[in-house]
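Derivation of every value follows stated rules applied to the coordinates shown; laboratory data play no part. Just so you know, these numbers come straight off a predicted model, no measurement behind them. Cβ atoms are built from the backbone, for glycine too; each structure is taken alone.
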Structure I
Amino acid sequence: MRENTEIDALIQLLDDPDPTIYGHVEEKLKSIGQPVIPVLESAWETQTLGVEFQSRVEKIIHTIQFEGLKDAFAHWKNSKDQNLLEAIILIAKYQYPELDEEKIHKDLEKIEQDIWIELNNNLTALEQIRVINHVLYDLHNFSGNTSNYHDPKNSFINIVLETKKGNPISLSIIYMIIAQRLKLPVFGVNLPRHFVLAYCGNDELLNHLANGHDKVMFYINPFSQGGVFSKKEIDQFIAQLKIESNPVFTDPCDNLSIVSRVLNNLHFSYTKLGYTDKVAEIEQLQKVVA
């Protein structure tokens, strides 16, 4: 009770015109952390102290949430398995801190179930991919967002699952997560300018990433309806870009590399839009996972 009274008193001072007083109040509220957010949100909704008061409340809430997000990313990076979905949800929480995580899990489970029904042990690797493509693109209507390719929303999994549109890496992440849940050896490939997937020929690679492109049977382009292609086509693409060939462009990559690339995409999108504050914050997240 006493703590709540102190918080209420601090909130009442948020519209103080003296920058020294406001600075002290801001730091005190931020030091309390996550527990103060509901109180601040309630004050934002009920107070009639004007636009500046609301702006200051929003700023403090965002700062607390962002610091919590950085801590969560640091914990993820230091975790043993570095679960990809967990990190992708954290990235979405940067823009949508109150997102419904349960809905994300249910949406993915629904797609997984629809694919599982059509799979059987007699299917070849290509036939398995055709099943996934049919469910993802024909039944669930996913597609590449060609009209707003650099929209930051393409990097947030909750929005991609809702709109059924995304960029190459967000669609690849959804494709890969579901494929791996179904015990299919599908992994991300850090191809320059266009993230793709690799179908590996050894089931043991579900627990150990492939070492060398010779273990990749073929590649998949989730941005183009799951089209299948060969390493030769990757080599031609690299040659067109006038970039020196590198195994990184053809071998499966780890989850940390995927998360870093999503953050790179966000950094580019926010830079393109001129959102300097968001660019600076994404750079902080990049440093955490570097």
Structure II
Amino acid sequence: MGYKALLLLESFLMLLPKSFRKAFFSILAKIAYYITPKYRKIVRQNLNFAFDGTMSEAEIKAITQYSFKNLLFNFLHLMELRHISKEALAKKITIQNREAVDKVHREGRAVIYVTTHYSSWELGGASIGAFIEPLGAVYKKMKNSVYETWVLDARARFGNVNLEKSKVVKPLIKLIKSGKASGLLIDTNINQREGTLVNFMGKPIRQVTTPAYLARKFNAAIIPVTMRTDDDEHYTLMLFDEIPVEKTEDEVADIQKATQLQADWLTQRITEEPKFWFWLHRRWKNENPEIYQK
């Protein structure tokens, strides 16, 4: 789909009442669920692996269906972010534990937000920029340049800056040194050169060490952040207390420990409310490729 065609579709959908848009994307999610057995299988494989086969068929089906809906709703949120006012966004968002960030700011330190594909991650990033502070958000270059342009425009709506992953270290250091915020995802599949092994959901997996490295070197604060919702309409931006990063003579051990604490935090969130995580992603394919071959 060309950029003009995408904008035309967006213009048409934004003319519709919001309830119609939600219904439209809910229908698309149901269609996607039924016509893509490959991704239904990936969700099942992930859930059975993460929860050691203890999840019931009813739970697996419900989480799988919600995974498709949540993905389509994130697309809807991107579309709406391109048009929504800050005042209208504020009516959708409740901020929890804002004091965790305020404390860091009083200390004159920069914040590194560690984020995940959990609930509405698109609204989460926009809400930080709109109501707390603009941030430099790291993203992975997309295969479709047309879609990438559209997505990045939406993400920059409230002052956030998009930083492409392959050349991001220097811009991140510059932001931190100037006391500005950054945001890094910690739950995407990475290769051996990009991270360290941690225990995630009771399983070994490789996770990016950049947040811990930068926080340790430049005295920045790692603040985990995510979203949740009860009605897919009103969302809570959940800020968590700072994850400590020690600075001993053993840099590798310090970074490993802080990275593991991030994995522990996400494990707890997923264990408490598993439906919100992005189960459509083959998160364990590098360390445990066999689970996707069954």
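Could you tell me which structure in I, II was used to calculate P(r) over Cα pairs in 5 Å bins from 0, in percent as 1, 5, 11, 15, 18, 18, 14, 10, 5, 2, 0, 0? Walk me through the numbers on the way to the answer.
Numbers: I: 1, 5, 11, 14, 15, 14, 12, 8, 6, 5, 4, 3, 2, 0, 0; II: 1, 5, 11, 15, 18, 18, 14, 10, 5, 2, 0, 0.
The value was obtained from structure II.
Given a value of 2.5 for distance in nm of label points 7 Å out along Cα→Cβ at positions 78 and 198, calculated from one of I, II, which structure does it belong to?
Corresponding structure: II.
With relative contact order in percent (Cα under 8 Å, 6 or more apart) derived from the coordinates and found to be 24, which of I, II does the value describe? Spell out each step's value before the answer.
Working: I: 14; II: 24.
Source structure: II.
State the single structure among I, II that was used to calculate helix-only ellipticity at 222 nm (-39500 (n - 2.57) for each DSSP H run of 4 or more, over all residues; to 500), giving -18500.
Details: I: -18500; II: -15500.
Among I, II, the structure yielding -18500 for helix-only ellipticity at 222 nm (-39500 (n - 2.57) for each DSSP H run of 4 or more, over all residues; to 500) is I.
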